[in-house]
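Down below are the structures I want you to see.
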Structure 1
Amino acid sequence: MTAPLILASASPFRRELLARLRLTFSVEPADIDETAQPDEAPTDLVARLAREKAETVYTRRPGAAVIGSDQVADLDGLVLGKPGSREQAIAQLRQQAGRTVIFRTGLCLLAPDTTPQTAVINVETRFRALDDAEITRYVDLEAVTATAGSIKAEGLGISLVEHIRSDDPTALIGLPLITLCRMLRAAGYSPGADPTAIA
């Protein structure tokens, strides 16, 4: 019998993505400090935060398997996290307009009697040239203050980009399902094995 599965995230988007796999799971946010360390590279930052989120909940729930994930937008080495305000979201989108941004998503799975699994998945996102009117309209229509890089690709944000390139495209929404499925299978889980799980 596999251990209970826990998603260490308060994100409704990660919860919706994980539900696609038709596995029974619960949600328990980790509530960690997400501040970057001095000179910490974006890849190292998301890997560390995903691991710390998983470890925080794993410590509280011995015997469970825990999924941790975190995401930042990487603009030529500059980390763009959650904007936190309308004004900062507008500023982020002005920075990204006409440029290529790498959205980096860290993923960690901790499960009993298995080796910890971690990965960082990158999504190359090319933004169109955007004027202030378009940026303001988008920010007023989409709740983006808690979204890395101020883009919701699952919503109107898709209209802001020229192309998206990745081996694991759901990473852009916050949970790379192709990689996660591989990790889950290695830990003894079978996506789709619980037909009663709500998608």
Structure 2
Amino acid sequence: MNNPQELFDLGPVVPVVVLDEAAHAVPLARALLRGGIRVIEVTLRTPAALAAIERIGAEVPDVVVGAGTVTTGEQAEQAAKSGAKFLISPGATDRVLDAMEQTGLPFLPGVATVSEAMRAAERGLTALKFFPAEAAGGVPYLRSIAGPLPGLRFCPTGGITPARAGAYLSLPNVGCVGGSWLTPADALAEGDWSRIEALARDAAALR
């Protein structure tokens, strides 16, 4: 995968995963894959994240694994070395954008305003993360900016529920949505992979 737009073709929902234990990474990825989900964003919020990315890449090659919550250049570099296939950031500072570009990986920079989206577009970036989606205006906001910014597509993430996901996916400028509901913390802690598989199956059927 070389183009961030290709992320939108992998499925309607990108699971946003927080892993406290790297040992959960492979069974989680396999459960999501059985449910029809072929992409995972492992957030760099825990010490286990980089090892989890490495394990998924090595043992579940049919899943495209990436790193989320990239907020520093060092994280971008570490994620690339761990085998991440894409990067996602919550914001779009020049330093973080430069670092993500230097990895050579496709990436989705986070934006929340029209000015931020326009600045990203000036750099040639047309696939963006809209974050925090619900708090920043949600479906009405994205619908309202589709006209003045027709060349941009978004992966809205943040506060999206299964009930709300369909409304986002119906928008012409939305390629996919990010959701944490597919991997509830209690299901991960209990190793309830069948529950996660069922949630993945429902999510994969959204479009």
| query | Where is mean count of other Cβ atoms within 10 Å over residues 28-35 largest, in which of 1, 2? | reply | 2
| Which of 1, 2 leads on distance in nm of label points 7 Å out along Cα→Cβ at positions 36 and 116, largest value | 2
| request: Identify which of structures 1, 2 gives the largest calculated value of Rg/Rh (Cα atoms, Kirkwood Rh). | output: 1
| Parent structure of the calculated result -11500, given that helix-only ellipticity at 222 nm (-39500 (n - 2.57) for each DSSP H run of 4 or more, over all residues; to 500) is the read-out and 1, 2 the choices | 2
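Read-outs throughout are calculated quantities, based only on the coordinates presented, and are distinct from any laboratory measurement. Every value quoted in this text rests on a predicted model; they were computed, and no experiment measured them. Cβ atoms are built from the backbone, for glycine too; each structure is taken alone.
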